[in-house]
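The data blocks that follow each hold one structure.
Please treat every number below as a calculation from the coordinates, not as lab data. Just so we're clear, the structure is a prediction, and the values are computed from it rather than from any experiment. Cβ atoms are built from the backbone, for glycine too; each structure is taken alone.
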Structure 1
Amino acid sequence: MPDSVPRNTVFSLRDVAKTYTMGEVRVLALHDVNLDLYEGEFVVLLGASGSGKSTLLNILGGLDTPSAGTLHYLDHDLTSASDAELTAFRREHVGFVFQFYNLIPSLTALENVQLVTEISPHPMDPAEALRMVGLEERMHHFPAQLSGGEQQRVAIARAIAKQPDMLLCDEPTGALDFRTGKLVLEVLDRINRELGTTTAVITHNAAIAGMAHRVIHISSGCITRIETNAQRLAPGDIRW
């Protein structure tokens, strides 16, 4: 049976634009972005480097603000939120996974995850988060003792340990080989299915699009089309 896309709106963007000013040069990174993201869905944001994917993800995650347009998370208007309000939004609602793992070398996998749970209002047990990503036997190892894929899975455990409503992933397999990248995708897929976490993955790898509910194509700072997959591929069926 095809996967159905949940229709409860989590994010709503209307006419969003983002302009950066560098000296006398103005760069239009996003323009005319209209997008709804739904509770529990898995979306892939697909586009070439420099297309505006990361800028859009940063705005969704409260790391950046639009230059124009409106952004709502549930009934919260984030368009003109203060720095303190955006910090609270990120802490309480959003988990981030980046291409590079940003683990603290002097802390074990478990301690890296605990850093987040200590400041989260409703955290998961750190050991349980590591079990979810298949690292129950490695939780007392330091990052230098872990492979790249294991470090990325620690980063995912750290992101989900706060039990976020939204998981935002920026090229999470970009630094990994094919086999290891697929393991990471399997973890993201499991979290989406089992926890119901709305998940958005940025990638330039078109093969990953097959595992999404919807694929959002971005080019030159705008959404060019949105596709819905009638049936999602399992990560194990993806080839690139």
Structure 2
Amino acid sequence: MESLKYHRILLKLSGEALGGDVGSGIDPKRALDIASRVKDVREMGVDVAIVIGAGNLWRGKVGLTSGMDRATADYMGMLATVMNGLALMDALESLGVMTRVQSAIEMRSVAEPYIRRRAIRHLEKGRVVIFGGGTGNPYFSTDTAAALRAMEIDADVLIKATKVDGVYDSDPVKNPKAVKFDQLTYIDTINRRLEVMDSTAITLCMENKLPILVLNLWDAKALHDVLVGKKAGTLVTA
């Protein structure tokens, strides 16, 4: 068995990852694709926690442009993350991966309340833990929730899963000459406005020395490679 560089990870997924080709709604086949990748990682002996966004179901910015109260729009997004978490849990358990969904907003009928020590215990028992409900507070993104939860569970790295193979100096879809970064500092990421994650999340990681890895979730080898210490994606560190 290959030696592991990271033994506990927090995987940050966008809501659009569940949305299929159109990026909206929940596509059960796409959920199953993600679940199979998580299962492979879990079978390597890596503890896996997940935070998933809600952009496939609700975007708070849409509500704000229509005059909606910011807190209300954010709470709606938090609820949508739990829906995505339940869909991913169902896909994982269909593959035999024991999973728990914990929500920062209490809804005991469908998810456990978020309790740090319980989450860690689930991970120690080999279960995948999905954190829903963001931080439980409006005005904070799921990026920030991912950074916070990663530190609370003592994750070795926060992995931002995207559709591209790392961070570029401009949009590689629009600019064929875009340059990919293999490594960045937290400060460079913020100063260049590279939109790896929001500035609150990056600052939180910087203050607590939590590395961020940005990679392509749909590359069959990328996730495996970084876990065993091979180069893939873009690493953001001090």
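Odds and ends about this structure:
- Test item: distance in nm of label points 7 Å out along Cα→Cβ at positions 31 and 191 calculated as 3.5, pick one of 1, 2: 1
- With mean count of other Cβ atoms within 10 Å over residues 135-142 derived as 15.2, matching label from 1, 2: 1
- Structure from which 27 was derived, relative contact order in percent (Cα under 8 Å, 6 or more apart), options 1, 2: 1
- helix-only ellipticity at 222 nm (-39500 (n - 2.57) for each DSSP H run of 4 or more, over all residues; to 500) derived as -8500 - corresponding label from 1, 2: 1
- Test item: FRET efficiency 1/(1 + (r/R0)^6) of positions 87 and 175 (r between Cβ atoms, R0 = 25 Å, to 0.05) calculated as 0.15, pick one of 1, 2: 2
- Identity of the structure behind 18.8 (criterion: mean count of other Cβ atoms within 10 Å over residues 55-62, calculated), options 1, 2: 2
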